[in-house]
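Below you'll find the structures, each written out as C-alpha cells.
Coordinate-derived values only; no laboratory data. None of these values were measured; they are calculated from a predicted model. Cβ atoms are built from the backbone, for glycine too; each structure is taken alone.
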Structure P
Amino acid sequence: MQTNVGLVDRVLRIVVGAALIAVALLVAHPYAWVGWIGVVPILTAIVGYCPAYQLIGLSTCPLKRE
C-alpha cells in the first residue's frame with residue numbers, strides 16, 4: 001500500500017472529519033448519526049492512503065525523488 005494522500009490533503013481530512021463528528025455529537029437530530037462518517041477521512045489521513053484515490057488514479061502526495 002503506497003501513500004497517495006499529501007500533507008495538505010491530510011490536514012483537510014482531519015478538519016472535515018472532526019467537524020462531522022462534532023456535528024454527530026452536538027446536534028440533536030434524527031440524522032445526526034451521519035456525522036460519524038467523519039471517521040473515514042480521519043482514518044485515511046492517519047494511514048495516508050485513500051482507496052478511492054487509487055480507483056481513479058489520483059494522488060496528492062508529492063513525487064518522491066530518488
Structure Q
Amino acid sequence: MLIVDKESLCIYDFLEVFLMDSHVFKIQMRDYTLIIRGHHLQMEYYDQKEIRLHGHVKVIEYDENRV
C-alpha cells in the first residue's frame with residue numbers, strides 16, 4: 001500500500017528494497033515493483049512493514065511482476 005502526503009510518502013507491506021539513493025528508490029511489493037524518482041529523497045523511517053520517504057517526489061511508477 002502506498003500513502004502520499006504533502007511532505008512524505010509511506011509504503012506498507014513491502015517485500016524488499018532493491019535500490020536506494022537520493023534520486024531513486026526501487027521497492028519490491030507483492031505483485032509489482034514500485035519505483036520512486038525525485039530529488040533529495042531520504043528514508044525517514046524503516047522497519048519490517050513500513051518505509052517512510054521524505055523529499056521532492058517527481059514520479060511514482062510501478063512494473064507488474066510477470067511470469
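Given that relative contact order in percent (Cα under 8 Å, 6 or more apart), derived from a single structure, equals 49, which label among P, Q identifies that structure? Checking each candidate, the match is P.
Out of P, Q, choose the structure whose coordinates give helix-only ellipticity at 222 nm (-39500 (n - 2.57) for each DSSP H run of 4 or more, over all residues; to 500) equal to 0 when calculated. Answer for the origin of the read-out: Q. When mean count of other Cβ atoms within 10 Å over residues 22-29 is compared over structures P, Q, which one is greatest? Between P, Q, the highest calculated value is found for Q.
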